[in-house]
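Only the coordinates and a few stated rules stand behind these numbers; no lab work does. Everything numeric here is computed off the predicted structure, so don't read it as measured data. Cβ atoms are built from the backbone, for glycine too; each structure is taken alone.
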Structure 1
Amino acid sequence: MAKRNPKDRASSPTRVTGIGGIFFKAKDPGKLMSWYTTHLGVKPESEGSSTTMFQWREKDDTNQVGYTVWSIFPHDTKYFDPSASPFMINFRVKDLDRLLNQLKREGVKVDDKREEYDYGKFGWIIDPEGNRIELWEPKGGPPE
């Protein structure tokens with residue numbers, strides 16, 4: 001298989017468009033969320049939640065609102081599996097299915113699992129060091 005020039009990949013319209021979220025594990029998510037609220041002003045979405053959604057506007061269409069999710073998971077969550085990493089990055093993408101197919105052709109480990117909700121489609125890959133990466137094609141309103 002012919003290798004593509006990395007510069008071609010970077011300019012491809014089906015690659016990452018931004019950060020959709022940052023997720024990490026903690027021994028006591030509630031206590032850690034309280035620390036972030038007290039010291040950095042990071043407020044949870046609701047009482048008892050360990051998730052915050054930072055709102056912003058699209059550069060090319062300031063009427064369009066975007067969200068970056070920041071969330072603390074319990075240390076024993078299985079959501080990051082098969083990765084043993086204590087974090088997972090969620091990247092925003094424009095065409096999830098096309099990107100996952102491209103990545104698979106390039107030899108990237110792509111999870112067969114897909115999920116779709118009112119706010120977008122999700123897929124997962126594993127980087128060369130075993131970190132799980134979530135890919136999100138947003139649509140509609142904010143994530144729940």
Structure 2
Amino acid sequence: MSEKTQNFSLIFLRAALGVIFFAHGSQKLFGWFGGYGFDATVQFFNQMGIPPAFAALAILAEFFGGLMVLFGLFTRIGAAGIAVTMAVALFTVHLPQGFFIAGGKVGFKYVFALLLMALYLVINGAGELSIDKYIREKAGSSAVEKLLS
């Protein structure tokens with residue numbers, strides 16, 4: 001597979017991760033898709049020992065990070081927010097429950113996969129079909145180049 005083909009194929013990874021986190025973030029932020037909304041989610045996180053400020057950051061990272069990844073706009077920043085959120089979820093909630101989702105326990109395999117997908121985008125960026133690439137090409141600025149590449 002050529003490097004250019006691989007860069008174009010990142011749209012599939014971005015679409016999966018972006019849609020998942022846009023949906024989860026929407027549940028937590030607005031109560032869409034059967035979610036509980038911002039206040040109830042912050043209270044739930046607080047019951048798990050996660051301070052309200054960090055709960056709010058996680059909610060925003062999921063919603064806006066999902067959109068950023070989906071559209072390929074400041075992808076590395078959005079993916080980094082998602083990665084941090086998933087790392088916290090992995091170690092605070094899911095790791096003690098084992099690998100598999102079974103018997104009422106939500107194991108860590110799904111969160112682990114999402115974390116690694118986000119880390120891949122942090123390292124490699126959005127690829128060819130992205131707003132990041134468009135901005136980089138149009139601006140030509142070395143500062144923008146460093147931020148987006």
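Taking mean projected area of the Cα convex hull in nm², for residues 51-114 alone as the criterion, the top-ranked structure out of 1, 2 is 1, with the highest value.
Where is distance in nm of label points 7 Å out along Cα→Cβ at positions 27 and 59 largest, in which of 1, 2?
Working: 1: 4.1; 2: 1.5.
Top value of distance in nm of label points 7 Å out along Cα→Cβ at positions 27 and 59, among 1, 2, belongs to structure 1.
Each of 1, 2 could give helix-only ellipticity at 222 nm (-39500 (n - 2.57) for each DSSP H run of 4 or more, over all residues; to 500), but the derived value -23500 comes from 2. When distance in nm of label points 7 Å out along Cα→Cβ at positions 67 and 99 is calculated for each of 1, 2, the greatest value falls to 2. Of structures 1, 2, the largest value of distance in nm of label points 7 Å out along Cα→Cβ at positions 83 and 123 belongs to 1.
Given a value of 122 for volume of the Cα convex hull per residue in Å³, calculated from one of 1, 2, which structure does it belong to? Answer for the origin of the read-out: 2.
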